[in-house]
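Values quoted throughout were computed directly from the atomic coordinates according to the rules given, and no laboratory measurement underlies them. Source: prediction; values computed, not measured. Cβ atoms are built from the backbone, for glycine too; each structure is taken alone.
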Structure 1
């Protein structure tokens, strides 16, 4: 594999900052991240796993009723969830998922449409 000198130099700096002991492990992680992004964007029904992290205003988003309903509708992909109170108005929910990408995308889409959701992040990994 050949790379432009400047790109390789920046990669080596990033490898060191990220704590990798050698370039090989960093390349492996970079390739895995590339595959994850491609598979998430792919229209195929591939499988994967990940975590959905929600920040929401608990005075607007009725987490108990709405989330319980969602858990039942998406029980085929939701494996677990964890909830913390950040302050009087803000809560964070982490939902661990695994299964078909199309179902996980549908869950993320439904969650993002709820009033009170301030931020939603999803970290996806392929099962390679």
Structure 2
């Protein structure tokens, strides 16, 4: 269950950024090459965040595609998987970049209160 380890790392970053404030939402960008299903990440986050400042937080899970460039036809764009050949012309000469990142893009917290209180939200 790779997503559990991934969630553990993300939750560590969330808790550090939250600094004791209750977290109501988390936005995470994960590269497609990690092959983490959205549902598996959501389930793992729910389990891993129990008892933390992020318990019950909404998770916005964004899959980041890999960027590919074909030397034969010049195709330049995103792909949902690491491709062996160009989807436009079938050539094998592709360069790829990205798709392997894990990024905590933002969290929404309740300012000035602990995880048990419930007043105004802000974005970090």
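When helix-only ellipticity at 222 nm (-39500 (n - 2.57) for each DSSP H run of 4 or more, over all residues; to 500) is computed for each of 1, 2, the one that comes out at -7500 is 2. Matching task: 0.50 is the computed value of FRET efficiency 1/(1 + (r/R0)^6) of positions 58 and 82 (r between Cβ atoms, R0 = 30 Å, to 0.05). Pick the structure from 1, 2. Structure 2 accounts for this read-out. Could you tell me which structure in 1, 2 was used to calculate mean count of other Cβ atoms within 10 Å over residues 50-57 as 16.1? Only one of 1, 2 returns 16.1 for mean count of other Cβ atoms within 10 Å over residues 50-57, namely 2.
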